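Heads up, there are several structures right after this.
Values quoted throughout were computed directly from the atomic coordinates according to the rules given, and no laboratory measurement underlies them. Just so we're clear, the structure is a prediction, and the values are computed from it rather than from any experiment. Cβ atoms are built from the backbone, for glycine too; each structure is taken alone.
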Structure I
C-alpha cells in the first residue's frame, strides 16, 4: 500500500457558494464539472479535493450531519513566500472566507494565517522556510 491521501471530501451546505469560493477565492480549477453536479472535484498536486453536500456525505458515512465545535483537523495550503501568504489570505477573505488568525510569524519559525471557508473548515495558508511544501 502506498502511504498517500488521494481524496479529501468536505461536506458543504451550499455547493455553488463553495464552488465559487474555491475556484475564485483560491484559484482551484474544477475537474470534469458540469453545472448541477453534486460532487465537485479539484485536482491538486498528488491528490484531489472534493465538495459534496454535507447531509448526503453524512448519510453515506451513516452519521448525523450536524455537530459543533472544533473538528480536530485543519487543511494547509503552503506557498513560496510570506508575501504570497498575505496575497492568498487577502484573496480568500475577499471571496467569503472568515479570517480567524491574521498571517504572522509563528512559533515554529514559519509564517502563516488561518481562515474558515464558507462551511467553517479551517485553512492554514503558510510559508515554511525550512521545507518546501509549496
Structure II
C-alpha cells in the first residue's frame, strides 16, 4: 500500500477562507475554498485523496492529523449511515459523499500528530496553507 498525507487549513482572522493539501510521494495537489471551516478543509483533503485512489486504482494508508476525520470515518459514520444521516450532524453533505467513497476504496485511514516533524504531514500542511493564503488550486 502507498502512503498519502492530507491536511486542511482555515484562516483565523475572520475571513474563514481555507485550503487543503494532499501529498503522495512526489505528487502534491491542493485547493482553496472561501467561507469554510478547518474541519471541512480536512474532510476535503481526505475526499480528494480517496478520489485519487479510486481514479488510479490504488489502495493506500491515508494519514490525517484530524481526529475528527479519522474517528468519523473509522467509527462514527457507520452508525450515521445506518440512521440514514437523520441526526443533526455537522458537515452532513460531505460525510454523505466521503464515507461511501472510503468504504469502496479499501484504504486505511490513520491519525498522525500534526506539527511534529512528520515530513509528509508537514508538506501537506504547507501546501494547504499556501493554497489558503494565495487563493489557488494546485493540480
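Per-structure values
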| read-out | value |
| --- | --- |
| Which entry (I, II) yields the derived value 22, 19, 13 for semi-axes √(5λ) of the Cα gyration tensor in Å | II |
| Comparison of I, II by relative contact order in percent (Cα under 8 Å, 6 or more apart) - largest value held by | II |
| For -13000 (helix-only ellipticity at 222 nm (-39500 (n - 2.57) for each DSSP H run of 4 or more, over all residues; to 500), calculated) the corresponding structure among I, II | II |
| Which of I, II yields 6.4 [mean projected area of the Cα convex hull in nm², for residues 21-84 alone, calculated] | I |
| Structure (I, II) behind the derived value 1.5 of distance in nm of label points 7 Å out along Cα→Cβ at positions 5 and 77 | I |
| Percent of Cα pairs over 18 Å apart, for residues 45-116 alone derived as 37 - corresponding label from I, II | II |
